[in-house]
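Structures follow.
What follows is calculated from the coordinates using simple rules that are stated; it is not laboratory data. The shown structure was predicted, so the numbers you read here are calculated from the model rather than taken from an experiment. Cβ atoms are built from the backbone, for glycine too; each structure is taken alone.
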Structure P
Amino acid sequence: MNELQFFIAASALFFAIGVYGLLSKKSAVRILFSIEIIINAASLNIAAFARFTPYNLGDAQSVTIFIIALAAAEAAAGLALIIESFRLRGKVDVDEMDELKG
C-alpha cells in the first residue's frame, strides 16, 4: 500500500465515521463534531492529492487552508447556536428541538 492509498483510506474512514455520527447521534454537539470530521476528511483528501500528483498544485493547499478556516467559523457559529439553545431550553437534543419560535 503506497502513501496515497493510505491517505485515501484514512480519509474514507474519517468520512464514514462522520456520516455515522451525523446519522446516529441526537446531541447537537456530537452532530457538529461529526460535520467537522467530514470536513476534515475532505481536506485531508485534497491535501493528499495535491501532494502526490506530478503537477504543481499550490492552489490545492490554499483551498485546504481556506476549508480549515471555514470549518473554524462554522464551529464557532454552531457552538454559539447550541449554547443559546441550551440557555433557552435547557437541552441540546435535536429531536426535541422542533419549534422555530423567536
Structure Q
Amino acid sequence: MDNLIQRMETLVERGIFEDEESLLASAYRSLLTLRPELKIEIALSLYEREEVSLGRAVEIAGVSREEFKEILASRGIERKIPLRSPEQVEADVRLLLESKCKAS
C-alpha cells in the first residue's frame, strides 16, 4: 500500500494531476469504465440506504428502469415508494396545472 501511495504522490509531484483528489477521481472513473457492473452495486447501495430515488439509482447504474427493477427483485431488495406529504402533493398538482395553462 505504501508503494501505491508513493506512486500516486509522484504523479502529483510531477504535475500530471493537480492534486491527490483529482488523481483519485480519475482512477475512480477509469475503474467504473473497466468494471461497469460496479455502478450497479453503487446504485443498489445508495438506493437501499434511501440516499437516492429509483430514478437516480437507474441513472447511476446505467441501466433501464425495468432492468434495475429486475436486479432489485433478483437481490430480494424491496422497492421503496416515497411517501409525500399532502402539502408536497398539492404543490406538485399546482405546478402541473400551471405548466398545463402555460402550454395552452
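Descriptive notes on the structure:
- Given -22500 for helix-only ellipticity at 222 nm (-39500 (n - 2.57) for each DSSP H run of 4 or more, over all residues; to 500), calculated: source structure among P, Q: Q
- Value 4, 19, 24, 19, 13, 10, 6, 3, 1, calculated as P(r) over Cα pairs in 5 Å bins from 0, in percent, for residues 25-80 alone, assigned to which of P, Q: P
- Source structure (of P, Q) for distance in nm of label points 7 Å out along Cα→Cβ at positions 57 and 73, computed value 1.4: Q
- Origin of the value 13, where relative contact order in percent (Cα under 8 Å, 6 or more apart) was derived from one of P, Q: Q
- Structures compared: P, Q; top value of Rg/Rh (Cα atoms, Kirkwood Rh), i.e. the largest, recorded for Q.
- Structure (P, Q) behind the derived value 11.8 of mean count of other Cβ atoms within 10 Å over residues 1-8: P
- Highest-scoring entry among P, Q, by mean count of other Cβ atoms within 10 Å over residues 9-16, is P.
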